[in-house]
1. Starting from the value 13.0: which structure in I, II was mean count of other Cβ atoms within 10 Å over residues 17-24 calculated from?
2. -14000 is what came out when helix-only ellipticity at 222 nm (-39500 (n - 2.57) for each DSSP H run of 4 or more, over all residues; to 500) was calculated for one structure; which of I, II is it?
3. For relative contact order in percent (Cα under 8 Å, 6 or more apart), which of the structures I, II scores highest?
4. One of I, II was used to calculate Rg/Rh (Cα atoms, Kirkwood Rh), giving 1.05; which?
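Bear in mind these aren't lab numbers, they're just calculated from the coordinates by the rules spelled out. These numbers were taken from a predicted model, which means no experiment stands behind them. Cβ atoms are built from the backbone, for glycine too; each structure is taken alone.
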Structure I
Amino acid sequence: MVLRPAHARSNCAPRDLVLEKLASEFSESRQSIGLAANNQVVETFAAPSGSWTVIVTAPSGISCIVASGQSFELTADALPPQGDPA
């Protein structure tokens with residue numbers, strides 16, 4: 001399996017291989033997860049070094065790297081109260 005930068009033509013592989021690569025080569029672990037359209041799972045992975053990767057996994061189990069970069073920071077910004085215009 002070859003994972004390529006987000007700008008490359010093909011940046012998709014079975015999810016287990018993508019996770020293995022992120023952990024073994026970049027020391028990245030999952031920091032967040034969410035559900036997107038069409039039941040796709042969106043996850044952010046990051047390493048103590050600050051590198052980060054966002055992947056999208058389809059119901060078929062194929063994950064694609066959609067973004068990556070440096071200087072990751074975990075924040076805990078509070079949401080505005082419900083009914084209060086932001």
Structure II
Amino acid sequence: MIRVYGLSGCGPCEVVKLFLKQKNLPFEFVDVQEHPEARQKVLERVGTLTAGVVLEVNGEPIALTGVSIPKLEAWYQEYLRRWR
């Protein structure tokens with residue numbers, strides 16, 4: 001299961017969500033502004049709330065900064081190697 005932690009209306013978050021949809025990867029979006037427990041979890045696991053978009057795959061947090069299609073494609077290849 002992939003979780004995307006971010007803010008509603010966040011541009012990079014929308015890019016990540018669209019990318020995951022295009023790859024047919026099921027995910028859950030968690031708005032850290034609406035869910036304080038998720039906000040705290042991101043802070044504890046990543047160490048900052050300004051890490052960009054945070055993905056969680058099988059319990060492992062991955063901070064994506066400077067979201068771009070090449071970075072997302074690289075992450076996707078790693079995802080296929082490690083979790084598929």
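1. Clearly, the read-out refers to II.
2. II
3. Top value of relative contact order in percent (Cα under 8 Å, 6 or more apart), among I, II, belongs to structure II.
4. Going through each structure in turn, the value belongs to I.
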